Structure P
Amino acid sequence: MDMEKTRLPERDAHEEVPRLSALDKRLLNEYQHGFPLIQEPYAAIAGEMNISEDDVLKALERLKTLGIVNRIGPVFRPHTVGWSTLAAMHVPQERIEYIASIISSHPQVNHNYEREHELNLWFVVTALSEEEVNATLNEIAEQTGLEIIDLPMLESFHIDLGFALS
């Protein structure tokens, strides 16, 4: 399971960072891998944790609201289901938020992020086919008027995206 993390919202220096409950930590630790692939996964998790399904759903919604979890979904080995690519752009700093919003408006884009580099805006495009990925890249280039550097995967590496919260 992919519980994609996002940048936490900006906080005032005096504002307290949200604390994770024991339930939050257990959900994050135990279900990054081995998420039940059944019709009612949250009921199964609740049964394993000896709590109600409503408690599981409320905890996950709280984690989403806090910006700790962005999405819950599968992670597939690249190019086994559909096609994807990593792309990068050089975006003038004063346009970064605007260009990022254009990129994010495409359903084929699953995330984008700013980097400290000449190529300062990176994003991943995922679609059913290589042709659809390329069409999305072309559409973003037309909408933004900026060049996109397509960085397709040349060699696959397995990186465990799980993070233990101990």
Structure Q
Amino acid sequence: MRKKFLTSISIIIFVLAIFSISKIAPQFLEKLFPKKLGSNLAPDFVLKDLEGKSVKLSDFRGKKVILNFWASWNENSLEKLKMLNDYKNSAADDLLILTINNQEDLETIEENVANFKLITLLDTEGEVGELYDISVLPETFFINRAGLQVSKFLGPFTTQQIQKEVNKL
């Protein structure tokens, strides 16, 4: 009887161990061996812009894209928006800058981008932020003409850094 009990307990422990490993291992392996940027297609999404029109990322294949996640409560986000707006005024026509607000109301967003010429998208539920695994705001992705993520920046950056990353696209 005791042998059957120990066998049953061993089987249960083994199954739980396999289940735990299958849940933890992919995350652990991703941290050890991150996917090489430039080889991953940027996750596609559809969001509304400030006028309520749907914008789909994959519709911009063939253009270079800067994708910037921001929030108005973050001072670095607002500085980065201004820098991106200034950069856009001198950038080539084949560069598109999409800014994605992270879970704020329309009035707050409009107050912060009123004078900008950037396309602002509303991620009211934070779903696209989750899709891109946003961990810090601002967070910016550089996507090439083929739709591949080439690089990303966490936090603030300079105009020279923007240009360096755009040159890689």
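All of the numbers you see were taken from the coordinates with simple rules; none came from a lab. Values in this document were obtained by computation on a predicted structure and should not be read as measured data. Cβ atoms are built from the backbone, for glycine too; each structure is taken alone.
P(r) over Cα pairs in 5 Å bins from 0, in percent was computed and gave 1, 7, 14, 17, 15, 15, 13, 10, 6, 2, 0; which structure, P, Q, did it come from? Structure P accounts for this read-out. Each of structures P, Q was scored by FRET efficiency 1/(1 + (r/R0)^6) of positions 75 and 99 (r between Cβ atoms, R0 = 30 Å, to 0.05); the highest score is held by Q. Which structure, out of P, Q, was helix-only ellipticity at 222 nm (-39500 (n - 2.57) for each DSSP H run of 4 or more, over all residues; to 500) derived from, given a value of -10000? Of the structures listed, the value fits P. With respect to distance in nm of label points 7 Å out along Cα→Cβ at positions 43 and 147, the largest value across structures P, Q is given by P. Upon calculation of FRET efficiency 1/(1 + (r/R0)^6) of positions 51 and 139 (r between Cβ atoms, R0 = 35 Å, to 0.05) from the atomic coordinates, which of the structures P, Q produces 0.20? Computing FRET efficiency 1/(1 + (r/R0)^6) of positions 51 and 139 (r between Cβ atoms, R0 = 35 Å, to 0.05) on every structure in P, Q gives 0.20 only for P.
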